[in-house]
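Following this line, the structures themselves.
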Structure I
Amino acid sequence: MFQVNYHNQYYSAFGDSSDSENLAKKLWLSKLNEFSSNILYRAAEKIITESEYLPTLNKMIQACVYFKLPPRLPSPRDAYHEACRKESPKNMQTWSHPIVYLAGRDTGWLQMHSEIDIKVFPIFNNVFQQYCKRLVDGESFSIDAEPQSVEVIEKPASKKFNIKQLEELNTLFE
C-alpha cells in the first residue's frame, strides 16, 4: 500500500535495491508482529488518508495502537477535559472509560483544578498514555465505587494569626 501511495518517496527511501527494502521489511515485521493483519491494514489506511508523507515505523506503531484501543476511549485532550469537569466524589461519577478517572487521580485532582492547562495537561497526558499502553497489553481497569471518606484534620489557628486577622478587620471598618 505504501509503495503504491507514496511511490516517489518509497523509491527515494529504498531505491531500486531490494536489500534495503528487505532490511526495512524485517525491521517492521519484528516491531509490528504483535498486531493482527486487520489492525495493520486499518492503520495503513489511516496513515494514507491523513498524511502525504511515507510514515516512519514509529508512526505506524502509533496508528496500530490507536486501532487496538477501545473505540469509546476519548483522545488524551478529551479525557483531560472530562477529568477536569467531573464533580466530587470523582469515583462515584460515570466515566467514558476507567483509565480517564485513573489518569486524573494519578495526576492529582487538586493540581488539575488549581494549575493552568499548559502545565498540567502534559503530566496528565503522560499518565494517560501509560494507562493506554497497559490497556493495549491486555490489562483491565475498574474504578472502586466505594464512597471515599474525606479525612478533615482540624488545626486551630495560632493566637498570633488570630490577632493579625482581627487587626486587618478593624482597619476595614475604620
Structure II
Amino acid sequence: MKRLFSIDLKDYNPNSEKYYRPSVRGIIFDENGNIAMIYSQKDHYYKFPGGGVEDGESRLEALAREIKEETGLTLIPKSVQEFGEVLKIQRGDECGQDVIHIQQNYYYICAVEDEIGAQELEEDEKESDFVLKYAPIDEAIAVNAAFDSDNAFKKQIADREKRVLEIIRGTPDR
C-alpha cells in the first residue's frame, strides 16, 4: 500500500524495543459525496471509522468490525479498495516500559449497506460522545483544522485525519 505521509515525533530512545500496532480506517462516501466520519460531540473533531487490528484478525476483518462498532454500518467486503497508509512513530508505554510505538494506519475506500444499526462504542469513545456523521469533506477539514486541545493524542488524531481528508479531496475521480 502506498505511503501517504509519515509522522515521526522523535520523542523516543532509538535503542528501545519496537512495538507495532496496525490499524484500519474506512473511507465511505454517501450518494451526495459526503464522507462518513465519527464526530466527537464533546471535543468537536472528526475521525475516520476504524481502529486496531486484533491478534489473528485480517485487516479486512478488522475494518468490518471497527466500522460496525463505531458507526453501526455493515461493510460490503468486495467494495474495499486500498487508498494509502499513514505511518506514525512515537514514544510509547507498553506494559510499563518505554518502547518505540509504530502505528501503521491503513486507509481503505469502501461501501456499506444502507441500513444503520446501533453503535458498540468502547468507554473512551462513549466519553468522547462519538456519533456517525456524513459531512461535506470541506467541513470536516475545516473543523479539524480549527480543533485545539490540551490533549496531544486527540490533536494528533485530528491533524492526521485532516491531512488524509485533504489528500482525498485532491484525488480526482473519487
task = For the read-out distance in nm of label points 7 Å out along Cα→Cβ at positions 14 and 126, a value of 3.7 was computed from one structure; give its label from I, II.
result = I
query = Once relative contact order in percent (Cα under 8 Å, 6 or more apart) is calculated for every structure in I, II, which label goes with the largest value?
reply = II
inquiry  = If percent of Cα pairs over 20 Å apart, for residues 22-109 alone computes to 50, which of I, II did it come from?
reply    = I
key: Origin of the derived value 12.6 (mean count of other Cβ atoms within 10 Å over residues 70-77; candidates I, II)   = I
key: Among I, II, which structure scores highest (criterion: Kirkwood radius over Cα pairs in Å)   = I
query = Can you say which of I, II returns -20000 when helix-only ellipticity at 222 nm (-39500 (n - 2.57) for each DSSP H run of 4 or more, over all residues; to 500) is computed?
reply = I
task = Using FRET efficiency 1/(1 + (r/R0)^6) of positions 38 and 86 (r between Cβ atoms, R0 = 41 Å, to 0.05) as the calculated read-out, with 0.75 as its value, let me know the right label among I, II.
result = I
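We did not get these values from a lab; they are worked out from the coordinates using the rules stated. Computed from a prediction, not measured in an experiment: that's the story for all the values here. Cβ atoms are built from the backbone, for glycine too; each structure is taken alone.
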